[in-house]
Structure P
Amino acid sequence: MPPENAQMFLYLSELLGRPVVAAAGARLGRAVDIKVHLGELYPKAGTLVLRRRSEKKPRSLGWAHVDRLDKRAIVLRPGAEASLGELEVGPDEILVREDLLDKQVVDTQGARIERVNDVHLLLAHGELRLAHVDFGISGILRRLGWLRALDAAWRWLFGAPIEEHLAAWKFVQPLASDPKRNLKLNVSLRRFHGMHPSDIADIIEELDQANRSTVFRALDTETAAETLQEVDPKLQLSLIETAPPEKASDILESMEPDEAKEFLSDLPDEKKDRLIGTMERPYREHVEKLLKQKEGTAGGIMTTDFLALGRDQTVGDAVEAFRKAFHPLETVAYIYVTDEERKLAGVVTVRHLILCGREEKLGALMNDRVIAVEATDDVGAVTDIFNKYKFLAVPVLDADRRIQGIITLQDIIQETAEEL
């Protein structure tokens, strides 16, 4: 551990799994959690929880017995192993991994805010304290072991690190009635304007039918589309049916095609066909194409929002196409290059648009060693590709190597989030 007066930050995900070793070098198990006592602005970790492979039940050890944190181990003070005991959790205590990770944080009025993806810890003066809650995608990537590689790629592409989303623990307090399950963000309920669609969705779910309809109809088209995706699937159809036909069509068309497909695929055929019939032709064709894909395959989770240009087109052409794209940033991290038969020939990155001359042809700049999947490939195989190559997106091809869509990192995380 650093000197007593030193300070350092670390994440819970970086602590979990580390071997716990005695001062003499004997391995006692692996760190699986830490226990903290609530009540302070930044609660102190009083107990390290560890487990041996041969034991089903975890064991506990007071944090005061920890001598130092090495990069690869938690080293105990001499004689600490004699203090190992059974794990007990009091009414005002929580296990950080078990009771915080992957839990939802709600505001004081009961509207869900975010999911806890990691916990930021402060080690100071020999004490370990909860400092922040990490709500960002970086927390998920850190737990998967992907953050370093993807952050380096993100910096290379966009000149900035993946943004962190931290909230100080002093703003996150447990409800006294159930400190382990109900967390609240200690701020007042905000107006609908500027609220995250997830928050609006949770509020709508708490209202009666009449008020749900009133609130939903009052939302602008884009916010309504994003909120609809967050609402309980059992309420989605009743909400969209409260909107006038033209607005219902606009709401669906404001969704990404793959998200609209997810919404529509659960509807009865009659209602699904009626809603599809209200869409403009190009968007309708995209959605119908996705609906034909088999669940559990690459085609079933791909999006048709991507940029593809011919190899004889220039950087200038790509810049103009990039400017006109309304897709999320992650779907235009790569520009795919096709040959005369519209088959995938290579890929260039957004970085090329910044560093290369506008007259340079994409065919001369592209990387022709493109890793791609077919629409019929299993989602598990796609996950392996993301895990191995750390891409932000992977193209999906048909049997003739024509690009049908792409799968983004967010798509694959959402598809496999429960398993991960």
Structure Q
Amino acid sequence: MQVLSNPQFLDFIALCNKKYYHWDKIRYLNDPRNKKPELTWAVLKLLRTQQYRMINIGQLHFLFVTLNDVLSKLHQFDKGGGGRIVSHVDTINLEGRRDYIISSLMEEAIASSQLEGAATTRQVAKELLRLRKKPRNFSEKMIVNGYSAMQHITKMKEKEITPARLLEIQRIITNGTLHEESHVGSWRDNDEVVVGDNLDPTLVYHRPPEHQKIPQLVQELCDFANDDDNEFIHPIIKGIILHFLVGYIHPFHDGNGRTARALFYWYALHKGYWLFEFMAVSRIILRSKVKYGLAHLYTETDDNDLTYFINYNVQAIDEAFNEMQTYIERKQKEQQEALKLIRGTRDINLRQAQILKEAIRQPEMAVTIASVVGMYDVVYQTARNDLMHLTQRGYLQQRKIGKKFVFYLKTKAFVK
């Protein structure tokens, strides 16, 4: 056809491929060089066929293309932001690092739970986790479970994934939140579960494989995750693929999405990407959950082409990466201010200075032993000693509310 020799049309094809448009986009593009979007799509598919890499999980077959923009972002992740993040983190003391990691794990747990329907604000959820409050409802229980699962992931990052460990992650995530207790920590035992539209039950986006195939498929997934001997796939891309596969296989009655995102974190940490302990990718996904859903849908409606899902997640990771950099720089500045506070008082340690700085920043807010335990990951006695020391030195005042002691800033002399 004459259009195939038209340089403008070929440039248009190259642009569509660079942006990796799905047919859903191609069919609405108004290209004056070609009035038939079907031809554009056919040429695009032919071009992509020459670029595809294949993945087989049992009888399931998937494809993907690694685009230049993705490669560029992966290079930045590998470098750790050109050394900037590493240099910032290296100047943070051990107590500070732990504080930042705890905060990011909380953010990830909250956003991942909100993606699945947890109805609470971020502020209320963080207070729930920091104060170690007992969850009062279904949503708060989801968030507490999600945080427990993220803590569990960081502890198992050196281990390989197995079906039993995947079940354990799902058990932690769903414990006490399902109508059927037997669905906690167990595989799906029927084919009634589908992925569809909450507003329109007749719209079914995905029918998972038959439940009888789940044990074998999960074993294949674990083998794929643990196998480094076959053709190399960049660890971030492979982690994203594992994320997708859990959703596709849908091995559980509930908790598939949260387990899938937790598995991605495990794989990134397992492969040495320690920066992910500082990142909350699900918070980015929550902001763009329509695009997240479309990334799943586009993959399944285009011959299981994972490129759509990979592209979306790499972009979300890049945004989380940039937010992490800003966050660490801000926290580093706060720590430097806390160090100045220590030099000014000479009778408190860095953690106590950080507690005092938070009280100065929000003088109307009460500080409790539980909040210090949750925020700084210390034992009850250490938290109590910190607050009593600050009280004895005249920085805080102690009050009793009910059966609990709470602490407030005693003077506003520190407020700038």
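Can you spot which of P, Q the value -19000 was calculated from, given it is helix-only ellipticity at 222 nm (-39500 (n - 2.57) for each DSSP H run of 4 or more, over all residues; to 500)?
That value comes from structure Q.
Consider the structures P, Q: one of them gives 16.2, 49 for Rg and Dmax of the Cα atoms in Å, for residues 74-121 alone as calculated from the coordinates. Say which.
The correct label is P.
Hey, distance in nm of label points 7 Å out along Cα→Cβ at positions 250 and 306 derived from one of P, Q reads 3.1; which structure?
Going through each structure in turn, the value belongs to P.
Using relative contact order in percent (Cα under 8 Å, 6 or more apart) as the calculated read-out, with 10 as its value, let me know the right label among P, Q.
Structure of origin is P.
A short reminder: the numbers here are calculations on the coordinates, not readings from a lab. The shown structure was predicted, so the numbers you read here are calculated from the model rather than taken from an experiment. Cβ atoms are built from the backbone, for glycine too; each structure is taken alone.
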